[in-house]
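Just below sit the structures, each encoded as structure tokens.
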Structure P
Amino acid sequence: MKKPIIAIVLDHCEDSAELKYSPRPWYALRQDYSRLVARLGGLPILISYEHHLIDDVLALADGLLVPGGDLDIDPACYGQQIMFPNVKPNKPRSKYEVELVKRAIDQKIPFLGICFGMQSLNVALGGTLIQDIELQIPNNVGHSKKNNGGYSHHPIFIAKNTKLYNIAGEKSEWQINSHHHQAVDKLGAGLVVSAKTPDGLVEAIEVVDHPFALGVEWHPEYQESPIDEAIFKAFIDAAIVKRQTKRPY
């Protein structure tokens, strides 16, 4: 059997103040994502924002991985305006990714969304976001603060009878890394919350009527806890099943 093809969305930069890699717009991805996919048996393919090729990408892909990003989803994608100065939308990525994710979910393609990718899943299915946690949820556990130069950490509580609970070996409490200033607000259609933090913010969501469609707000690609690799392995396993139903490439 051929390896399952995992399409991974690239991040994007075109802001002249942030173009450190090149003076022209560029795509980027931290190697953590593709290396872990490859180590667990997947074939990572990195994809750019070509709207007219979405159907071709999804026809090729056995799984779709949407990673984190430094900027935010454009609030216009969920019917709002920018409410706070800390909101910095990535408009090209938002427009492309929301459509890509919506079609992937409709086609039952295994999906894993991480941080920005989890938020894209919620928005693609009609949900909204808390635009700035610090300003809107003042007594939060510290989702974007750094400690000693690294990301902050906090506990999550996983809901029973969810796919994430099964992946986690039916253990409900975990300590995870945290680096985000936005979060799920109104939940999108067909989604359930599979994990929360002590302050009540949503840390994981999943699509109910789907073979595998999971979003997590933390970064499991860092592999700081046993649950992290378990999430990626479950995703790759679902992609292998998808691969078996398609003709060879």
Structure Q
Amino acid sequence: MTVVLFDLDDTLFDHHAAVRAGVAAHRSGLGLAGDEAAEFARWHALEEHHYHRYLSGELGFLDQRRARVRGFVEPFAIDLADDAVADAWFGAYLVEYEKAWLLHPDALPCLDDLTAAGHRLGIITNAERTFQLRKLDALALTARMEHIVASGDHDFAKPDPRIFEAALDLYGVPAAEAVYVGDRLDTDALGAARAGLTGVWIDRHGSATAEDRERTAALGAHIIRSLDELPALLA
């Protein structure tokens, strides 16, 4: 294996924790009532639903943000019908979200070990390039990555094999020489495996079922609980 490619959000970057902190701070600043865990769960469900509508091409990038915030404030009878008002509301949340940007503790040690072993590194992300580059720059990851492939630059997104093929073309290597690591089983690990790469699912929460393990093994993919396990797995 010469190339190791990563998902960004919730693989290297702790997106989940940043969202939780951002939602809590923004709600607090607005004086919105409700249980913190329940309100975060509502936000997360809206993010999953509308972001996948964006990835499928049903909504534009800004439209999915507007749909998310409108759904979130509906119980509070807040009017965000005007696009500019909805964008401003989301922008205020983003300020709090960005304050909480942190890498997972196992990210840098893993990247250091892989670089020392001579692996070429990169990112494939289902997102807009500009927004993800801001994260990579803020987290001091940009210089570590040889290439960054973003679905926003294409008409397809993971698990479509074409996005993995686009990355392989940049590196000039066959799929058999590349690994892809991500936090979603089907989107990341199995999507990569179906494109011919070695897929690795980082299952940080130990949620893998017996069926998940069977499906993973059937495609020659792997499951790890931490990025600390990756260098040894590749060795």
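None of the figures in this text is laboratory data; all of them are computed from the coordinates on show. None of the values given here were measured: they were computed from a predicted structure. Cβ atoms are built from the backbone, for glycine too; each structure is taken alone.
To which of P, Q does the computed value 2.6 (distance in nm of label points 7 Å out along Cα→Cβ at positions 10 and 162) belong?
Q
When mean count of other Cβ atoms within 10 Å over residues 90-97 is computed for each of P, Q, which one produces 20.2?
P
Ranked on FRET efficiency 1/(1 + (r/R0)^6) of positions 82 and 114 (r between Cβ atoms, R0 = 25 Å, to 0.05), which label among P, Q comes first with the largest value?
Sorting by FRET efficiency 1/(1 + (r/R0)^6) of positions 82 and 114 (r between Cβ atoms, R0 = 25 Å, to 0.05) in descending order puts P first.
Figure out for me which of the structures P, Q the number 18.7 belongs to, where Kirkwood radius over Cα pairs in Å was derived from the coordinates.
Q
In terms of FRET efficiency 1/(1 + (r/R0)^6) of positions 34 and 210 (r between Cβ atoms, R0 = 30 Å, to 0.05), which of structures P, Q is highest?
That would be structure P.
Out of P, Q, which one gives 2.6 for distance in nm of label points 7 Å out along Cα→Cβ at positions 138 and 226 as computed from the coordinates?
Q
One of P, Q was used to compute helix-only ellipticity at 222 nm (-39500 (n - 2.57) for each DSSP H run of 4 or more, over all residues; to 500), and the result was -15000. Which label is that?
Q
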